[in-house]
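There are structures below to look over.
Where a number appears in this text, it was derived from the coordinates with a stated rule and is not lab data. Just so it is clear, the structure is predicted and the values come from calculations on it, not from any experiment. Cβ atoms are built from the backbone, for glycine too; each structure is taken alone.
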Structure 1
Amino acid sequence: MFLLFPFAFLYGLAIRLRHFLYDRGWLTSRSYPFPTLCVGNLAVGGTGKTPMVEYLVRLVGESQVAILSRGYRRKTKGFVLADDASSARSLGDEPFQYHRKFPRATVAVCESRQEGISQLLKTPSFKVILLDDAFQHRKVKAGMNLLLTSYQKLYTQDFLLPMGRLRDICARAARAQVILVTKCPPLSKEEKDKIINLLHPTPLQSVFFTCIAYSQMVYGEGEPMSLAQFISTPFTLITGIANPTPLVDFLHEKGAQFSHLAYSDHHHFSDKELKKLSQYPKLLTTEKDYVRLANALPQLYYLPIETQFLDKEEKEKFDALVLNFCS
């Protein structure tokens, strides 16, 4: 731990210097006369950004949305617009998942969000741009920032890399208009108030609480199958995501009997690994992993997830906030 401290100190110093330069206007962020909505976090992953982006697409309307991502670990460079020839290799896991699930939405990837927005605005056939995982991208000033933090690890109770999982300082949270506490269990009002006090929101920030809802069906190359039928016999779970614990816990609660093969986030499977996995008779994975593995493993199924709000009133307030911004 002591060996990590100098690296954490230098990393934090660099982040704070960058933050200071942007705050003083010595480095500039670009804003746009067009609705841009950013979904992001302060941690390195596992807060539920992907299901939140999908929630927003359904809320605003598939044909009304352009999703712009970096395209993490894709095999291409620069601006790429999704089309019929796209794959997880050309777009990255999450963007390809969006493209498969929402064919009428515009999906693009670009390392530079400024360049990506400029390219998208050349032929705007949408009314809002969703910036996926762009909270750290200071060169773009989004019109609305949604900051996600996991119930299991609030950003105010975490540390900067490499001692913790934060990739940005907590002071950056003040830039968000909305804070979403994700992956929550059922919470009382008193428990919510305690979490809000821990987050220290500004008077202008709204805090909402969401959970992950798992589908009652699993999907693969063949016919969909009920989750109850699938887990009635033992299987192997494959995950290549930042935090598989909620999924593992959910399956255990359902009484499922399975072995778990856990890989790193966005793991690219080698031919040797795929050959080994092909020997398992029955496989379950996440939707994000499925887009990388489906063609190689015909016995593979995935379990979809969705974001849900804990309270109907919170959902209605959040929906109105987003729709008013996009109108």
Structure 2
Amino acid sequence: LIRKRVMSSQLKTIKLHVGKTSKRTVYLLYIEGVASDKDLEEIKKRILSVHNDGIADTNMLVQIIDEHPNSPFPQFYTTERPDVTVYKLFEGKIVGLMDTSPFAFCTPVSFFDFMESMDDFGQRWIVSTFIKVTRYIAILVTLLFTALYVAVTTYHYEMIPQALLPTLLESRSKVPFPPVIEALFLEFLLELLREAGARLPTKVGQTIGIVGGIVIGQAAVQAGITSNILIIVVAASAIASFVIPSYLLSGSIRIVRFGFIILTGFWGNIGIVFGMGILIIHLSSLTNLNSPYLLPISPMYPKFFKYSLIRGPIKKKAERG
């Protein structure tokens, strides 16, 4: 499928083997003259250094060869779509395929590659830019919305509009738990529903997700375990997490969200500032094939913003490439 889309002699393939006993075959694809020779040698060296047997999938391989295995954030872009793979090849990426695995990995990538979807290129650049900006807002919502609720209802009641304050106080008057416990309970319950819906058959999973969320949420409010306003906040955070195109990045953001809730339970808004500082420092320290994870923000390359942070006109991008 890739060769049908790239009918050029510049498309090169390197065949490698992984594992002492299993000898799984890995193919590295790149476009000569576009991909970096230095990156190619580095990824070859890492793959050849893998001696683990029992690597069943591409997603397992990339976890072995990445540079920061203890980070929750994905460092290799994986996809099952040949059109996405070809697009990455023309961007100068190196693509890896493993026999019997439906996934391909692309490297080097940055955080902003996980915020990009091929559907963006099927629309006008202004519309696609608006959608991209919406995704960045969605990340902030899913990260901070529930944490902000905990901070406000625990330490900063002065931030609540006066007209909303009586409603919020009435909603929380029957809840015996502090906001941080209440929020963690609902977030954990939502993760259970999400995981149950993914493991069950499609029709049953959708029913469990919708009916379970409505019934359990309503029952929790009536029982006085949680407030109805927090259910709205948690639901908004969950919806925002679905806006992120990459499932791997979405899962990472959901995990980090629990950290922000715990920090705000201890320190309020100061916890949010502290958490954002730690998160930015962590992301800035990550690399993929020695390429900065936050490129082109760190280090700063403003001329590439329109090809990563937003989606500039395709005509100019083609002229650039």
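Observations, loosely collected:
- Read-out distance in nm of label points 7 Å out along Cα→Cβ at positions 150 and 270, computed value 1.7, structure in 1, 2: 2
- Parent structure of the calculated result 3.7, given that distance in nm of label points 7 Å out along Cα→Cβ at positions 86 and 198 is the read-out and 1, 2 the choices: 1
- Entry that produces 0.15 once FRET efficiency 1/(1 + (r/R0)^6) of positions 190 and 286 (r between Cβ atoms, R0 = 25 Å, to 0.05) is calculated, selected from 1, 2: 1
- A value of 3.1 for distance in nm of label points 7 Å out along Cα→Cβ at positions 110 and 174, calculated from one of 1, 2, originates in structure 1.
- Which of 1, 2 yields -9500 [helix-only ellipticity at 222 nm (-39500 (n - 2.57) for each DSSP H run of 4 or more, over all residues; to 500), calculated]: 1
- Test item: distance in nm of label points 7 Å out along Cα→Cβ at positions 30 and 62 calculated as 3.1, pick one of 1, 2: 1
- Answer label among 1, 2 for the case where mean count of other Cβ atoms within 10 Å over residues 126-133, calculated from the coordinates, equals 15.5: 2
- Rg/Rh (Cα atoms, Kirkwood Rh) derived as 1.03 - corresponding label from 1, 2: 2
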